[in-house]
Structure P
Amino acid sequence: MTYAPPVSDIRFLLEHVLEYQSLPQAAVLDLDTVTAILEEAARLASEVLAPLNQTGDHLGAKLEDGTVTTAPGFKDAYAQYRDGGWNAVPFPEEFGGQELPWALAFPVQEMWQGANLSFGLCPLLNQGAVDAILEHGSPEQKSFYLPKLISGEWTGTMNLTEPQAGSDLAAVKSRAEPQTDGSYKIFGQKIFITYGEHDLSENIIHLVLARLPDAPEGVKGISLFIVPKFLEDGTRNDLVCTGLEHKLGIHASPTCTMQFGETGGATGYLVGTAHQGIKYMFTMMNNARLSVGLQGVALAERATQKAAQFAAERIQGKDPVSGAPLTIDRHPDVQRMLLTMKSLTMAGRAMAYEAAVLLDKARAGDESARMTGELLTPIVKSWCTDMACEVASIGVQVHGGMGFIEETGAAQYYRDARILPIYEGTNGIQANDLLFRKILRDEGNTMRSLYAGMKSVLIHAPDTEVTMTLCEEVLERILSEKDPEQLSFIAVPLLNGLAYLKAADLMIRIKNAQGDGDAGILPEFFFTHLFPRATMFLTVVRNGF
């Protein structure tokens with residue numbers, strides 16, 4: 001099945017819904033130039049990356065004597081990606097980046113993830129490493145590491161999880177011992193390290209959480225270190241991949257167990273100030289969380305295209321009037337499933353791209369945009385990834401029994417999607433982050449502002465008044481509730497209720513833009529069939545008090 005990146009849908013959102021022209025960067029990068037960039041990215045995605053998706057799933061990455069070989073074709077595809085300058089899109093010109101807006105970088109990223117999720121994970125993790133060093137590294141670290149990470153000659157990773165720790169980073173045991181030359185020796189094991197070892201780039205720069213000898217207990221005692229695979233003099237560092245995970249999906253993405261310090265300690269370099277590692281790593285994680293939400297959108301788009309193409313070709317029965325063969329996309333229930341897939345995907349794309357626009361405004365100094373973007377981050381990550389699982393599952397259903405057969409390809413999207421609600425912080429963690437770290441941090445002021453903007457749009461939509469009133473009641477109860485366990489219990493339905501309100505806000509804006517085709521049809525379907533979910537989730541929250 002071919003993959004056609006949705007360039008026209010992307011341009012429609014940027015031009016008519018998300019007001020790309022209002023961004024400072026739009027003055028030097030007009031929409032025609034944006035379209036040209038998108039079309040070139042679409043060519044690489046559809047012609048180079050997408051054909052490797054199914055073969056990569058079947059063949060996977062291989063580990064032998066500590067060396068990982070990626071699936072056939074991946075190394076050449078990465079070279080084309082790197083040589084095309086795609087790795088540098090959103091990063092500062094000072095270090096070799098193109099400094100293009102996130103509102104453009106997100107659509108480009110969506111194409112990599114939709115074409116080949118396993119491939120797209122490598123630049124996604126590298127992006128987070130760049131952001132962490134850019135934000136917290138020393139001038140010397142920035143000048144040495146960033147040019148090659150931004151060019152794609154090197155790639156970066158994040159090393160958080162340990163076998164005994166999981167999501168509880170307070171339980172991290174990896175240790176760092178100071179050396180007389182200012183470096184450190186790193187000892188410990190990390191698991192679930194995406195692209196921790198591979199053959200795509202010349203070097204791999206690991207960002208590793210570890211404890212100094214004098215570190216206090218808990219998360220306040222964790223520091224962040226740069227630990228390169230190859231040191232500045234070209235020698236191999238004391239780190240090795242000791243295993244690859246056998247996973248439900250993303251088979252072509254090497255998920256590594258990394259051992260640091262088997263023969264004397266891996267050389268590492270402290271980032272920023274000691275004991276501030278969690279704070280620094282959150283720079284990587286917050287960036288990655290938005291990108292994982294975008295992965296959900298991309299996979300939903302891919303699954304939707306696959307299901308729609310199958311439904312347009314699969315014949316079941318005959319037309320009752322003409323007697324002509326009937327393709328299943330003319331059956332009402334299949335139409336309902338396809339419209340559900342398309343509506344959810346459209347809403348998720350608009351939500352993720354709005355977060356990108358807020359990133360651009362924040363980069364230009366807009367503090368309100370920064371706060372709103374941070375609040376929207378766990379919503380994008382959680383809702384868009386749960387949405388991808390639902391859409392991919394519906395895609396299997398559209399295929400019927402053939403969807404359960406691996407050869408059709410529909411099952412791969414379902415398997416690949418299941419990791420998205422888990423990594424970069426489970427969606428339960430996202431819900432707690434939204435409630436405790438984002439809504440309550442400023443006594444709900446940023447949430448009230450976001451809600452006011454949604455209300456100004458939704459108040460003109462039919463049958464939304466009851467839901468809006470319910471939302472206002474729920475928010476006031478949350479802001480007055482003092483029991484953290486009570487709040488934690490309703491955090492997930494709260495996030496989902498707010499996410500469906502945000503999705504509805506965006507779908508109304510899409511409808512008001514009077515787009516042709518799906519842009520006009522899908523909002524109507526969304527409000528009839530999907531918006532009632534907002535009422536359901538918010539009712540659960542209200543009943544939980």
Structure Q
Amino acid sequence: MQILTFLGFTLLVGVISYLKSKRTNENTSEGYFLGGRSLTGIVIAGSLLLTNLSTEQIVGLNGAAFKEGILVMAWETLAAIAMVVTAVVLLPRYLKGGITTVPQFLETRYDKMTKTITSGLFLSGYVVVLLPIVLYSGALALNSMFDVPDLLGVSKTTALWITVWSIGIIGSVYAIFGGLKAVAISDTVNAVGLLIGGMLIPVFGLMLVGEGDLFEGMSTLMEKAPEKFNVIGNKDSSIPFGTIFTGMMLVQLFYWGTNQAIIQRALGAKNLKEGQKGLIYAAFIKILGPLIVVLPGVIAFYLFGESMENPDEAYPELVKKVLPASLVGFFAAVLFGAILSSFNSALNSSVTLFGLDIYKSYINKEASEKQVVWAGKKFGIVLAVLSMFIAPLIANAPDGLYGYLQEVNGCYSIPILTIIVVGYFTRYVPAIAAKIAIASGVVLYSISQFILKPFVVGEDNYPHFLHVMALLFVFNVLVMLLIGKLNPRTKAFELPYTQAVDIVPWKHVKLAGGIACIIVIYSYFYFS
């Protein structure tokens with residue numbers, strides 16, 4: 001019965017995605033890479049949320065909450081503020097320029113080489129870190145949560161390979177052959193399932209704690225484990241309170257405002273109004289995110305206590321304990337959809353970056369749109385197969401590799417954010433400044449985190465990596481401004497209006513965005 005439920009929901013998502021996207025012309029760049037610029041606010045919001053929410057986040061953040069409490073909700077709630085900033089400040093400029101990829105703006109603002117370097121940084125991050133990690137962490141969660149080795153009668157290693165390739169093949173079909181619209185629609189359907197399924201875990205958990213009474217369960221948690229309900233992290237926590245005002249907001253702004261795998265959904269909006277609606281809708285739902293990715297970890301702490309050695313086992317064990325057997329198949333399908341979304345979204349963005357920013361620019365400058373799309377698809381197939389081979393091998397890697405790979409992301413996130421921010425808000429800073437800032441950002445961050453921190457100063461006495469990101473961001477912005485002062489462009493930059501879509505803003509965007517920000521700030525006062 002569980003298997004039938006799992007297959008039924010997964011098949012339903014596939015059928016809906018096919019029916020809703022089959023009329024989109026996938027042979028053009030806009031049709032394949034941006035869903036024909038036809039995405040509505042609801043679809044954008046659903047796709048944004050599910051692209052972001054994966055097993056890495058569900059399992060990892062709940063594990064962190066098991067250990068530290070709700071202070072880790074900063075990764076969720078502060079995202080709402082970043083989405084509001086993106087909707088009000090960045091998206092109008094993106095859509096005015098009619099861009100398909102973020103590096104395309106950088107070519108318009110700076111030059112072709114800056115675009116290429118940035119595309120290379122994005123692709124290296126996706127290939128080396130994101131795709132294999134999503135496959136591995138997703139397969140690991142499914143295998144442990146639903147006893148896949150026992151279910152199939154195979155070893156854990158074999159089950160890992162089977163699950164990785166299942167996720168990879170299905171995700172590749174969506175991302176490579178369906179284009180962005182198929183990915184976004186499947187994300188939206190899965191998002192509904194994930195919100196329902198994800199909320200069931202804390203509901204059943206609280207009812208177990210409260211002996212059948214949901215509210216009594218919450219009262220018991222806050223009474224018996226009050227230390228877990230303080231959002232103010234001390235200097236030894238994973239998120240010291242001060243980092244919220246430094247690198248945390250920069251990381252959030254990079255992720256929601258400039259990361260190709262995320263912002264591509266908003267770039268596919270039918271107009272600015274729908275794009276802004278999608279981001280604001282997602283911001284409000286993101287505020288509720290801690291109910292799914294933080295609260296279960298606190299419930300698990302109450303139920304299992306210090307007996308659990310590995311915090312990352314908290315969520316899978318809680319699911320096993322509280323979820324009725326009749327819902328296991330549905331939840332497995334929902335979780336599978338979340339894993340699938342993160343994989344196919346990163347893959348689709350990789351295909352987009354390669355096709356438009358590398359193939360069209362360097363390999364075949366005279367390529368037709370159909371040739372560009374086909375070249376991107378072939379690149380995507382190679383990328384998917386490589387990631388499916390690499391992912392299971394992560395199990396053999398030394399302890400701590402996963403955390404190390406996550407920290408590597410800082411090498412490219414802040415440099416890219418730096419040149420985009422300066423590019424939009426100045427008119428005379430030249431292309432050489434962007435190249436110097438990228439090189440400086442990558443090199444200085446690498447020296448800081450991988451030489452000074454472990455070998456020279458020592459981890460205990462070293463500033464938090466979010467503070468380091470903020471310092472380097474400010475430094476590189478100042479470097480770019482100084483270069484712009486000493487060696488300005490001969491002609492002021494003007495962002496052209498391509499008229500690709502209507503850029504009349506949503507009349508409620510500032511009001512709705514302001515309300516979202518106030519709710520986030522109030523939540524910090526309430527839980528401090």
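Computed from the coordinates by the stated procedures, all read-outs in this text should not be read as laboratory data. Everything quoted here is computed from the prediction, not taken from an experiment. Cβ atoms are built from the backbone, for glycine too; each structure is taken alone.
For Rg/Rh (Cα atoms, Kirkwood Rh), for residues 90-145 alone, find whichever of P, Q sits highest and give me its label. Biggest value here belongs to Q. Suppose you compute distance in nm of label points 7 Å out along Cα→Cβ at positions 202 and 514 for every structure in P, Q: which one lands on 2.8? Attributed to the structure labelled Q.
When helix-only ellipticity at 222 nm (-39500 (n - 2.57) for each DSSP H run of 4 or more, over all residues; to 500) is computed for each of P, Q, the one that comes out at -22000 is Q. With distance in nm of label points 7 Å out along Cα→Cβ at positions 194 and 434 coming out at 3.1, pick the structure among P, Q it was computed from. Attributed to the structure labelled Q. Given a value of 13 for relative contact order in percent (Cα under 8 Å, 6 or more apart), calculated from one of P, Q, which structure does it belong to? Considering all the candidates, the number was obtained from P.
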